[in-house]
1. For which of the structures I, II does the calculation of relative contact order in percent (Cα under 8 Å, 6 or more apart) return 16?
2. Given 5.5 as the derived value for distance in nm of label points 7 Å out along Cα→Cβ at positions 250 and 362, which of the supplied structures I, II does it correspond to?
3. Comparing volume of the Cα convex hull per residue in Å³ across I, II, which structure shows the greatest value?
4. Out of I, II, which structure matches -9500 when helix-only ellipticity at 222 nm (-39500 (n - 2.57) for each DSSP H run of 4 or more, over all residues; to 500) is calculated?
5. When distance in nm of label points 7 Å out along Cα→Cβ at positions 258 and 378 is compared over structures I, II, which one is greatest?
Structure I
Amino acid sequence: MSKPESALWVSEHGWILKGLQNRCIDGGNLELCPTDFSSLESLLEQSETDESQRTLPLHYCRRHARPAFKVQNQVGLVRTSTGEQIEILPKLARHGAAEQSRHLLVKMLIELEDSPFSEASAADLQACRMPLFELLLRYYLEQVGHIVRRGIARSYVSRRGNLHQLRGKILISQNIRENAANAARFYCEYEEFMADRPINRLIRSGLLITAKLTKDSKNQQLCREHLSWFDEVSKTEDWRADFKRVLWDRDVRHYKKAMAPCRMLHERLNPLTQQGVNRAIAMLFPMERVFEDYVAACLRRRLHGWTVETQKTGHYLVDQHNGGPIFALRPDLVLSQGFHKIVADTKWKLIDEHDRSSKYGISQADIYQLFGYCKKILSGSEPAEVWLIYPMHESFQDPLDEFVYDRAGSILRVLPFDLEEGLLRSYPVPLEGGSDG
């Protein structure tokens, strides 16, 4: 099994430079040989012209007189046409080991709303001992193994055929046409209890994709073992249509965890459907949303008695304009317990608690936005309280001194979130079940 230390990786907001060989360089940057660099160029062109493809988080430019890509604010991995796997890790990787950053990324991806690692455990998935790409494939294979152990779902499928014995009902006109000179055969329509149903076609197709992609010997072995259980399942002719045809009856409840990574394999990682010589593929996640979902999930677990809502709608900055409200307010988080309510936004940005002259790196627009929450969403709360939550790192360990908006005492708290522990550090309000001092 390959080790993450030898895997190619680049930090979010890092540089990918065209060079002579594939190697990681200082500052979370990466150098690629001409073949793999050209593969990324082709993938970028494809993502810009094909609306069905997610935009590749790369900006083409030049750096130090060399062609280069500037990585944007998405994380995940890119696989070039040669099979080289490049991990895009959170920008914290520039300030520490790639292994730790990879571990944190998987831990956060588990909490993503439509995560391919749904309800998994970072420890169980061996997050620090295998590359992210192989980790996704292993998780899918483990979930398919769970399906096999619980039993492959079967259902009655309507079939037609010219049989040696009567089965179901005879189709009169077809039987006359086919068997006018052969009374020993019957053209029948009948039902057969079999595994060839849409959900199993998708699982089998996902296994075939995985077999094409994986380089890990254990994953290859699991692919062969699992595929043998789906021998009687036909090939999916249209995976999008099969996803729409899936019926979630009680016989397929144990398939649930496998379907998120199965969909990702078909939508974003499928080399079987790609045209031309460039078979580069990408699995990417917007880091702002990863952080938001992770914070929300952790707070729900820790704040007993509190309700944590995400992206709550129903409030507007302007109540009346041409007969209705305008400029919707949609905070990342609303925390409520009885009449006590706190509104918060999460920001995936590294701020500096010591840099007062640069306003700690906080955007003035974010300060205005939180002020709007105070006045419009928390107008009945005195004093109103809003939070800005940033990732904790070596330059942001403690909450900043509170920002007081007005004489009524409306305040903004800027708080560090410990990614490893999954909690807010040292916040000064008595939240039951969540204060870790």
Structure II
Amino acid sequence: MPASTRRAFLTGVAAAVLPLPAGATSPMKPRTIEARAGKAVIGTGGETDILGFDGATPGPVLQYWQGQELTAQLVNKLDLPVSIHWHGMRGENAMDGVAPLTQSAVAPGATFDYRRPLPEPGLFCYRPSVYGKTPELMGRGLKGLLVVNEHEPLPADHDLLVVLDDWRLDAKGKMEGSFDDPQEAQGAGRIGPLLAVNGKAAPATLEFAANARVRLRLANLANARIMILTFDGVQPFVVAIDSQPCEAFEPVRRSIPVAPGARFELVFDMPAKEGDKARVIMRGANNAETELLVATSKGAKAERRGLIYALPQNPALPPEIKLNNSRKVDLVIDVGPGGWTINGAATKAYEGPPLFHVKRGTPVTLGYVNKSKVPLAMHVHGHAMRLLHDLDDGWEPYWRNGVIIPAGKTKHVAFVADAPGKWAIHDDILEHEAAGLATWFAVD
């Protein structure tokens, strides 16, 4: 992961938001969110039958200002149970939306009211979390972005919101394959060959003025695909990961690994020469490249921009975690003919006993020991974590909600259990979670 080159930048340019195709909602009013069937033209084939929030995929962008309150009623117009999990948000256990752990699933025809304060800015997702059903619900399109804007917006000329996804469609746009394939559940998960940006087949193409400063907020909302993204033609600076600001740094080789559910915010300046391009590329097997985003410079502007400005750090997170006093818990993860196991036993997921109990304020160190032959993307709900260095007790200079554990490797994370309630730990590769790679812990 990235080596850090810290920079700071001052300018007075106001940011302009480029919303997703579904549009943005009012940040002030309570609203109704309907989970319902819809149709979308994603690739070059015909219409695809989808499930979407308000009938679209991605659903409408929910935009708020830091300090406001989210008030929303979920109306289930599907024939499947649903919920809304506010992915990446800390605290507020009763509103976390994990069925059956923190609430019952919302039955067809029923409603559920969500209400939670928004004390921290950042880029979040909203999506269902219904054990055993999440892969199908999300794989058919039920997902969206939630933006909580900081009081002093990051100076930029453009604020670009991007949802990355993949689909498995036939030549006529119809969904292919099942959502409960045991081989996929024990392998890499459901991965579709059609890459999409904001609900349309990649690449997305844009034009910006030469030297324009772009704030790119992107989320990987695919079921299972871990995306290695590379920036070509520009120098990006990471300013936030998984909703938490960090000191601006240049990613190694201009590349970032983006697991399902992960969010990155980056800033870059467009090329100064007319017609030059800034590209975001996904690298695959044998170093094959797929263009996801292509932005072309308009005009020519030779003036040099200032240094990159960093967002303020979250004062609610501790400057250090006392690792010597932490509750240390290992999760030895493997998969066999009977499915996924944690510490040698099949789990009962969210209906089973907790993996551990701690008092509020206890530091926790989790060791993820991946004995399987596929990478994992382990996610802890309601908390922000530090990824610990492999060879010592230091940690990376940013906070995460999840961490990628390569096949056959071990990774350690640490966090302070500062929010009471029942909190999920699971693989964000959704087919793994549905097949048993899920557990939970309790904070009293």
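Any read-out appearing in this document is the output of simple, stated calculations on the displayed coordinates, not a laboratory observation. Computed from a predicted structure; not experimentally measured. Cβ atoms are built from the backbone, for glycine too; each structure is taken alone.
1. Details: I: 12; II: 16.
The value was obtained from structure II.
2. Details: I: 5.5; II: 4.4.
The read-out comes from structure I.
3. Values: I: 228; II: 136.
Top value of volume of the Cα convex hull per residue in Å³, among I, II, belongs to structure I.
4. I
5. Numbers: I: 4.7; II: 2.5.
With respect to distance in nm of label points 7 Å out along Cα→Cβ at positions 258 and 378, the highest-scoring structure among I, II is I.
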